[in-house]
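Dropping the structures in below, format is structure tokens.
A short reminder: the numbers here are calculations on the coordinates, not readings from a lab. Everything numeric here is computed off the predicted structure, so don't read it as measured data. Cβ atoms are built from the backbone, for glycine too; each structure is taken alone.
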Structure P
Amino acid sequence: MADSVDAVAVKNEIPEKEICFLYFEITKQSPTDRIEMTQKQVVKGFLKENTIVNLPKKEGRFYLELTDDGGHVREVRVIENPLRPVLESYDIEETTTHELELEKGYFNIRFNDHPEITQVKIYIIHQGIPMLLHTQKI
């Protein structure tokens, strides 16, 4: 009888929801920049659908695809290029923006962890077309 009770308890368990964070370092190199995943962190929790807002696909931004083993895209992110951050400066009369050029930068992404997401592909948008920079198994 105890075995059947344990079996029912296992069936009724809800899988824990987790958020995955991937941290990257990028270094400016020729001909293409070097990207390295520095850390993967998984924490308990769940991101609501409207939590992450992707930026518009603009020249120089990073376009990231979270894919499964078959290469099917499960999620997409568009972020600023970490080697070209935009800073705002405020004057009494106006606000201006300045684009910096860095030799090294850092960025991260987060998503609801799913067993089918096994890699991330990182592109840079060049002349309106995503160009592959790096592929990383997760």
Structure Q
Amino acid sequence: MNNQNFKWQPFEKIGGKFGNITISINSAGGIGFLSGMWHKYNLQNMTYVKLFFSLDNSKNPVLGFKFTQDKHLAGVYKLTLNRSSASVSPNAFWAAHGIIPENYVGSYAPNEMIDKDFGQIFYIVLNKNLKLKNNG
């Protein structure tokens, strides 16, 4: 008999989707954080998201996302939570930055960074007519 000392971890998330690690933007400006991302980054307990804006070196808009439980953090949006994903409709954010969401409809693979001021930030670089791209 083998005397291995395994540390077994039971798998209990039957029906969960783990491969769809994307952030989607729809034509109405809704942003969806799909199930694969939700699982990979263990975001199940997050209820709010703070959005950030920047431009990359090619002047493409970059959206940043910081997930939090702090409803008192200035400018946070409440997430609409589903069983294994979340979404937000940040209409004021789009308008404030002159972004027309219809121009950027698609699915984006999120990038991740640790910002010296804000900590963990997920971000996507917006490109017109994009279907799926990891573009960090």
When mean count of other Cβ atoms within 10 Å over residues 42-49 is calculated for structures P, Q, the one with the largest value is Q
Taking -0.83, -1.00 as the value of log10 I(q)/I(0) by the Debye sum over Cα atoms at q = 0.15, 0.17 Å⁻¹ derived from one of the structures shown (P, Q), identify that structure. P
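With distance in nm of label points 7 Å out along Cα→Cβ at positions 74 and 90 derived from the coordinates and found to be 4.1, which of P, Q does the value describe?
Structure P accounts for this read-out.
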Using distance in nm of label points 7 Å out along Cα→Cβ at positions 34 and 50, single out the structure from P, Q with the greatest value. P
